[in-house]
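As structure tokens, here come the structures.
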Structure 1
Amino acid sequence: MFKEPDWDAAEALLIEEGHRAIENFSATHASELCSTFAFDVDYSFGDVMICFDTSDNSLLHAKRHEARTLKAWDAMLGTEKSWENAQYYIQRDRLCSSNPHTADFKYPNFGRLHFPDWEGISETTSFQSILIPLGILSC
């Protein structure tokens, strides 16, 4: 039988380790302008990566994302009945003013936390119902 994780303890640990990572990042990368701090969750294995991005890297990836998105929109909107699914494609592939993917952050694995009681949770509970209480959903 699946035992519900202790979400309050997980939240407290994420906050504590997040603060520690920010202090460590600012000490070890003082010359870099940090634009984004994020948690990237691998809910299947119970891992949470602590990620940082810099302004320069974020802008570079936002521009690449914009180019791919506009190319996809052009291809989709160039068909005869493109208006039928236009809203879906425009909402699915959104333009972002910053790097939308933690995997492309300059420091995607600055730190890592492991929550053993989260392992296999994806097999018993939906992704959103687990992560919404923790506030870990991204755009």
Structure 2
Amino acid sequence: MPVRLSQFTIFGVSPDGQGQEEFVMDDDARHQWREYGPQQKFYDGGLAGTVLRNPTSIFQGLRRPGLELSYCYCGLPPVRWTDDQVESPSPAGMVLAFYILPMDDKLWIWDWNWLIEDKAMPGHPAFWQHNYERRTWPMS
């Protein structure tokens, strides 16, 4: 019988956009979304690898107490899963954001959600200049 690990590693782009980094996701926490809802959050969590390997923008310092060292990876996955076998287009005008917290020498994926896309900066969330301390990638 297959065994599901309580956490697993996802490889993606490092926070500066150069090289590769390991990220850790707590699969037990993700599966709680499947069991207790909303289930869409569980399925969107499965897109972490897509966004972490191909981000459209990366930010550091979520402007909330205690999250100054956190990262936010945003991306535009072409599809999203709505259940185990059905995919649909990703929401138009939205970016999928994964929040990363450095802890115990690891980069932990601790949350994710869809954000309205900045119309002036495709691939960036709206109000990114106010919600994050700095953009780490792309630099221009």
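Structures 1, 2 were shown, and distance in nm of label points 7 Å out along Cα→Cβ at positions 16 and 48 at 2.5 was computed from 2.
Taking FRET efficiency 1/(1 + (r/R0)^6) of positions 80 and 120 (r between Cβ atoms, R0 = 35 Å, to 0.05) as the criterion, the highest value among 1, 2 goes to 2. For the set 1, 2, ranking by relative contact order in percent (Cα under 8 Å, 6 or more apart) places 1 highest. Identify the structure, out of 1, 2, from whose coordinates helix-only ellipticity at 222 nm (-39500 (n - 2.57) for each DSSP H run of 4 or more, over all residues; to 500) was calculated to give -4500. Only one of 1, 2 returns -4500 for helix-only ellipticity at 222 nm (-39500 (n - 2.57) for each DSSP H run of 4 or more, over all residues; to 500), namely 2. Comparing FRET efficiency 1/(1 + (r/R0)^6) of positions 8 and 72 (r between Cβ atoms, R0 = 41 Å, to 0.05) across structures 1, 2, the highest value is found for 2. Among candidates 1, 2, the computation of semi-axes √(5λ) of the Cα gyration tensor in Å that gave 32, 24, 10 used structure 1.
Any read-out appearing in this document is the output of simple, stated calculations on the displayed coordinates, not a laboratory observation. Quantities reported herein were computed from a predicted structural model and do not represent experimental measurements. Cβ atoms are built from the backbone, for glycine too; each structure is taken alone.
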